[in-house]
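Undergrad: Scrolling down, you'll hit the structures one after another.
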Structure I
Amino acid sequence: MSEVVIIDGENQILGRLASKVVRYIKEGKKVVIINGEKIVISGPKARVVQGYSLLFGIGTLFNPYKLGMRRPRSPINIVKRTIRGMLPKSNKGRTMLKAVKVYVGVPDEFKGKQAIKFHDASVERLNGKYVTVGELSKVLGWKGNVK
């Protein structure tokens with residue numbers, strides 16, 4: 001059975017966190033990310049929201065009125081989609097993505113367990129503005145609860 005790594009996403013930068021997660025997955029470990037809604041994306045809120053919102057207006061060539069693929073709105077799916085982008089585009093990559101679980105808040109089964117935080121992915125590195133994934137999700141139309 002493979003080792004399970006628990007990562008606390010609170011005040012961690014999304015891209016840097018995702019690259020660390022990919023390293024663990026490639027080693028064959030299962031990764032659990034808690035507090036997925038508290039992960040941050042650098043940049044002013046308006047620019048980050050505009051960048052993610054652009055994806056919703058993309059149609060297809062054959063039917064421009066039917067907007068293309070589903071876009072992630074929940075914090076869980078935004079984080080998993082970022083990790084997916086760093087994995088190989090093959091069956092092996094799809095299998096690796098199944099080794100990742102992202103949770104909003106801290107589930108009961110992981111309360112009291114030791115969680116990893118990455119120093120080089122800390123929000124303290126940022127000098128400018130940032131937005132949390134939970135705030136971004138609310139603006140994009142996610143109807144879930146942020147704990």
Structure II
Amino acid sequence: MSVATFYVIKANSSADSAAGFQNYVCYLIRHFTAQGARLYLHTKDKQDAEQWDECIFQLSEEDFIAHNLAGEGPRQGTPLEIGHTNTRLHRSRNIVINLAQDDTNFAGIVPQVVDFVPCDEKAKHIARERYKIYRQAGYEMQTITIDE
């Protein structure tokens with residue numbers, strides 16, 4: 001069964017700042033790739049994808065994750081591909097980490113989706129809409145609260 005997991009970011013948690021959120025996403029990427037997953041990091045646009053590419057490139061040697069921007073890299077791909085709304089998701093990916101607030105074009109294509117519910121009320125409303133789309137696509141829904 002397909003699973004969509006929403007990470008609910010509580011105010012004043014470790015993920016409630018830009019740097020904290022970035023660290024948390026990198027933690028999740030390391031966690032999933034250590035288990036052998038082939039991830040797709042879905043960002044809002046090309047500039048955001050390039051910023052995440054640079055962020056992951058700057059990780060320490062022991063935390064480094066082989067990755068590439070969509071359309072680049074080795075023929076067989078790397079454990080992590082970074083793309084955005086205008087790039088096509090390769091079906092070889094089994095987990096999508098969604099960082100684009102208004103896009104779910106991969107719903108129903110991959111067996112596992114990771115998404116986030118920020119503290120901001122407008123962003124929460126948009127996250128609720130994504131939640132509905134995943135549920136309608138047949139995903140089993142889970143939530144995890146980030147409150148530390």
Structure III
Amino acid sequence: MRQPLPSLSEAKALARAWRKERAQAGEIRSHSAALEHVAQQLGFRDWNACVATLAQSEARSYATGDHVSGHYLSQPFTARILRAIPAEGRPGWVQLELELDHPVDVVTSERFSNLRRRIRAVVGPEGYSREKTSDGVPHLVLGVYGGHTQA
């Protein structure tokens with residue numbers, strides 16, 4: 001039976017421990033050599049492949065039907081996930097379609113409104129979109145309730 005993979009922080013700790021062990025044996029190894037050694041011990045071709053896999057396994061998971069809460073264009077919301085599929089070529093990123101429990105007004109003007117009932121966005125492992133407003137805040141920031149994760 002195969003052992004479960006360590007977390008990314010555990011893998012880094014293994015590299016530090018191996019490097020220290022080698023130093024005590026009189027062998028000086030670089031930090032990058034220690035990371036590569038750990039990656040190969042875990043069955044990866046190199047550290048980059050190891051990090052990509054470990055980061056993806058630590059990423060938040062979203063499933064159809066989960067309820068999420070968060071902020072969209074700085075407006076608080078709660079919603080149900082209608083669709084959650086992995087984003088192509090972006091490990092740990094997920095394409096989401098959300099149906100809001102209550103519409104969110106995405107316009108800051110007092111003269112008119114633009115209510116959103118659905119949101120489509122791509123979020124990363126930390127639960128927020130890459131796209132940002134002019135003041136640097138991500139368009140979509142998620143936390144989950146009644147599902148897998150609570151932020």
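Coordinate-derived values only; no laboratory data. In this text the structure is predicted, and so the values were computed from the model without any measurement. Cβ atoms are built from the backbone, for glycine too; each structure is taken alone.
Undergrad: 39, 32, 28 is what came out when Cα extents along the principal axes in Å was calculated for one structure; which of I, II, III is it?
TA: II
Undergrad: For distance in nm of label points 7 Å out along Cα→Cβ at positions 39 and 135, which structure out of I, II, III has the highest calculated value?
TA: III
Undergrad: Here's a follow-up. Match the computed value 2.0 of distance in nm of label points 7 Å out along Cα→Cβ at positions 63 and 79 to one of the structures I, II, III, and report its label. Could the numbers behind the result be given before it?
TA: Values: I: 3.4; II: 1.4; III: 2.0.
Among I, II, III, the structure yielding 2.0 for distance in nm of label points 7 Å out along Cα→Cβ at positions 63 and 79 is III.
Undergrad: One of I, II, III was used to compute Rg and Dmax of the Cα atoms in Å, for residues 71-118 alone, and the result was 12.8, 36. Which label is that?
TA: I
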